Every structure is written in structure tokens, then in C-alpha cells.
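Next up, some structures in C-alpha cells.
Rule-based calculations on the coordinates, nothing more; no lab input. From a predicted model like this one, the values you see are computed outputs, not experimental measurements. Cβ atoms are built from the backbone, for glycine too; each structure is taken alone.
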Structure 1
């Protein structure tokens, strides 16, 4: 195994070197040294690989030494894992984690809170959502159109939760006519022209998006939990997805790319994904790409005393009781198992918790009420994520 480290200094410094130590359980695994602003490679015989079932992390100690004096020390961690596509025995593209096939399942997570909106009230609250998903047998969260504090990804690394990371949208929400072409008619629309449909006619706006996408990828690069980048969602501010998607993959070949989640697919990336409410629906199989259902579900239940507002609520289908919601949900799980056998590699349910007027969560907005039967859906998730290909 090999660990690559690049250290940046805030000021230039002559006659220095960087010492890198890789440790586990307090013991030294390997060490090496090199110069700042250069790639330093640390090699050792074998690594214990990171996965949702075994989120194993190594400790990393980085020391800056100048003229035999220690000037600074940074303690961090790292995980070793590989995510890639590979055809199964029937020639269907599957996702493999550490050379083992994995079906990824979890919720859409917009990261909202009733008191702080985009800010969780405590670190325990930030961790709670991830632990809740783990307790229900889910192995993945799609972080939807939001970049969380690094602490959230730290918890995913430690707890063993795969992450599909969205790039927050820019531009504008397309006209309903444009949305209808994708959502209702599933038509292919080229996104390298008619840029005014998406608020992307200004070259500076497009350049800003790419710059901020690069910043996000650099900021989050070292988290082993992140396995998929999602540059565009439902055509919101989408432009030149063929170019952007290929650029993302070139920047970070260690992860998969779902270029245009939902619709207006341009034929590139590692994953072809669709949205279907209530669904589920099976995407058409692709020769070179895996296929995923990157949004579905959205079944709503009103829980009195736990609503953001009483009227003008949004769901894709409303039910009246927890038992009815659980029954509906289990039927969706049975359909997903069949789709998995046909080639589906991942599915994402909308959503982890109610968000303001949206009431289609597993949890109420305040996280106080679980709307479904926990044991039944945990069993269903286990069956979905562990059944044979």
C-alpha cells in the first residue's frame, strides 16, 4: 500500500524537512520524510481497508523540522479503500468497493435543522443523523446540494458511511417547460447550448462554478467516506456536463462521478442515474456505466406537534398512519431487490427527515419521531444490501 502526502507551508522555509509517520493503535507502521510542497510517498506491505462494515482508519503524524528543531506537528488520519466499476458475470456494470460488489442504499440528506437551518445545534446532533442511518442498516447518504462542515465527514469516516457528495447548484432553476422535458418526458437535451435556459449564459458565472467545484473537491479530498461526486442535479444550472464531468474524473480518478443526477444525461461519467417519484423505476442498462435510482420515494406522513407549518405541505404521496407508511415502504424495498438483480447498483430515498414544508422523511424535522417501524425497515434494508447479485 502507498500513502501520498503533500504538505503546504504558510511561509517559505529553508533547510527543513517533513517527517511522516503512519500509526495504528499507537504503534508505528511506517515512516518517511521529504520536502514541503512536494509529494511524499510512504509505502508499507499491506493496508487494512476501509469499508462501511469495517471503517478502519490509520493515524497520521506530520512533523515540520528545521535545523533539528521541531517547529510544528499535525495529527490526522487516513483510510485506504478502492471504489470502481466492473462488469459482473453477466456483463452488467456493478460498483465494487475493495474488489467486493456493493449495493449502496440510503437517504437524500439536505442537512436542514429547525433552529439553525443549515447549522446543526450540536456536534452530537450532527453525528445523530449518520448514526440513525447506520442503525437502520443503510450504508450511504447522498449529501444534497450542500457542503457540510468537515466534522460531518469526519463522523462518516469514523462510523463507516459512504457519501455521494453534490455540488451546490448555481445558475437558476430552469423554466417549468425545461424541467418537464426531463422529469416528465425523459428527453435528452444538450446542455452546451441554450445556456440562458439555466442561467449560465455568462462565461464568468460558468467559470465561478468550476472554480468552486474545484475548491469543494480539494477541501473534501481526503475523506475516504466520499465515493461519488455529483456535479449537477435535475438540470439546475447545468451546463457543459460532458466537459465538466470528464474534468471532475480527471481531477479525482479515485472516485466515481454521477454527472447529471436525474435527467439531461450527456452520456458520460461512471453512473447513469434517474429520479422517479414515487417509483421506484429501473434505468436503462448501459454498456460502460452503472445505473442508479438517485432519488425516489417521497411518501409523506403528518405527525401532529412536529410540523414546521400546518398547511401547504409537500409530498409525492400522502399516507395517514405509520403502519400505512411502513407497508408502502416495504413494497418499494421488494421492488428494489428485483431491480438490483437486473443491474441497479444504488438507490436513494427522499428523505432522511422532514424539511420545513416537506414531510416525507424517515424522521420528523425535529428528529423526535421515527415515522416507520424501525425493525421492519432495518430487516428490509439488510435484505436489500446483502442479497446475492
Structure 2
């Protein structure tokens, strides 16, 4: 009977799964972290090797710089863990959030499949992943002057990524008990839920706005891609690289919605009230940035107010008492401010030399203004709902015989 490579790979995967299912819980936690790091590296190594293999080389496969391509891919993977790429010409510190989310998804999937329901398994999975990331950073940046700080930065970022991802995977597989939540004051519980829900809705709205601007700038993106003239494999690699930064564009659109906007270099500002642009590098994804300002666009921050009002209205039952409503509102605004600051900080950095030395929004300013707009939305919704209740009470009181 004939055998195929796909069949052999499936059989190997089944055997590996059976072996992993039989290992002790502590070892399963270690394997989750190590496997997740290996698969995350493979996700960037494979396209890099494919792109360089497709490039013409006079010496054939012997002349291909496999190690050089691997080095660039590994540095990109470390960049997803906030470790900047330093060269003689510039520093690249803008995090490819798409790759960061891929690493988090891999961790969650492996934890759901193999990790045991115990704090020990969670701790070992997170620790092993952070250990691999830190060890990789130590090897790659061994000659850097900031070697120690880069390793610590990689380890901390890995823990921040792996901690909730592994926990989510374990909870999805084995369930979770949150009995301790009842000891938290109701206003805090409701406020955290309201703040996280409002942030999620704002990100969803920013995603929709990003899609609209991408559609408007589709011709500019196509022209930029054509100017680069990549082949099939190069085009695929370019698409993958830009996809890694699509989430960054969404965060920038969230800053745009607050009215403050964001910068792409010192002379390029994108905001609802003004678009000041200078010459930019030929990067297709930059064509998805806003190319218009003024007019009705200056009212874009009202979308943030409307989203916050909608979030408040969906939780109106839990916010029926004014004291709990005030407390929950303050907690929610604080959560939104913290979330906005974290998102903006991740989407700010250096995108390369020259004009791209400083890109992204101002995290502190966006957090303050965004939280203020959300507070306005909460206040508007609370006042509107209170007015409806008062009107209903007055109407029923005047019409009851």
C-alpha cells in the first residue's frame, strides 16, 4: 500500500499527542511552553526561508544565506516580545502585534490540549516559555551593550503574554471556579466588566474604521505593492509581514477616534481635524492610513461617546442604584484609561530610520482624552436612562386612577 507524506505526518502527530497525554502534569506544563516557543519561531522562520529560497542566487542553494534569514526571523519573533531590533542605521521597536497575538493563540491552544488543571502546570508552562524567550534573546543579543536589560525585557513580556494565554487555555479545557469573585465589592466587579466591555467595543469600532480607510486607500496600497515588484513568494512574505502590523493600524485608528490621532514620523500627523503628510517609504500598508480630514470627520470622537453610552445601557440593570453606578463608572473609566495607555504604548515606537524614527500616538494623552470621552458617554447614558425612568414614573402616576 502506498504511503504519503501527509499520512506520515498525521501518524506522527497522533503518536506525539499520545505521548504528551501520558506525561505527568508538571512535564506537560514544561512541554506546553517549549512547544509554543518553537511553533512561534517556526511561524516566522518558514516564510523567511521560503522568501530567500525563491530569490535568485548565482551559486544555487549553497549561496543562500540561510543563517542570515533565520537571524532576521528570530529577531522579528523577539520584537513581538518587545525586544527592539538594533542595527547600525536605526532601531526598530514597533511591536508586530499580529505576531504577538499568534504567539498568544498558540499558547492557549497548547495549554487547552495538554496542560493540567493546576497552578503548578500553569506556572511551569509560563516559566518554560519565558525561559526559552529569554534564552533566545540572550544568545541573539549577546554582543549588545544593553544585553542584560534586553533579556529581562524579553522575559517580562513573555510572562505577560503567556500568563493569561495559558490560563485561558486551561480554563477552556477544564473549567474554572471564581468563588473569590463574590468577595469583591459589586461596584468593582461591575466596573471592571463595564470597562473591559467598553474597551472591547472601542477596539471593534476602530477595526471597522480601519477597514473603511483601507478600502478608501486600496488603490494607493496596490500602487505601492506594484512599485515594489515582488514575485509570488516575495509578495506572500510581504503580505504576511504587513498582516503582523494590521493590529497596530487598528490601535492607531483608536487613537484617531479620540481626536488626537497619531504620527508617522515628525512631519506626518493623522487626526480627524488635520492630515499633514510628507513623503513616506513605499510600504503598502501605509496606504490604509486616513487621507482626509476636516468636515464631518471632526465629529469622530462622538463615536467613542456613543460606544460608551451603548456599553452603559447594556448594563443598566446592574447600574440601577446611583451609588453603585457612580462607583462602577469610576472603576470602568479607570480600566479604560489603563487599557488605552497599554494599547497605545504597544503601538508606539521606532519603525525604522529617517521619518519612521518615531511612529504612533501619545499613550498618556490618548488615555486621558479617551477616558474623558468614555466618561461623557457614561454620563449621557445614565442621564438619559434616569430621564426615561422619571418620565415613566410621572406618566404612570398621573394616569393611575
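Some points to look at:
- Parent structure of the calculated result -23500, given that helix-only ellipticity at 222 nm (-39500 (n - 2.57) for each DSSP H run of 4 or more, over all residues; to 500) is the read-out and 1, 2 the choices: 2
- For 28.7 (mean projected area of the Cα convex hull in nm², calculated) the corresponding structure among 1, 2: 2
- When P(r) over Cα pairs in 5 Å bins from 0, in percent, for residues 109-324 alone is computed for each of 1, 2, the one that comes out at 1, 6, 13, 17, 19, 17, 14, 8, 4, 1, 0 is 1.
- Origin of the derived value 15.4 (mean count of other Cβ atoms within 10 Å over residues 45-52; candidates 1, 2): 1
- Relative contact order in percent (Cα under 8 Å, 6 or more apart) from the coordinates reads 14; which among 1, 2: 1
- Structure with the greatest value (metric distance in nm of label points 7 Å out along Cα→Cβ at positions 125 and 149, set 1, 2): 2
- When distance in nm of label points 7 Å out along Cα→Cβ at positions 85 and 365 is computed for each of 1, 2, the largest belongs to: 1
- Structure (1, 2) behind the derived value 0.10 of FRET efficiency 1/(1 + (r/R0)^6) of positions 197 and 333 (r between Cβ atoms, R0 = 25 Å, to 0.05): 1
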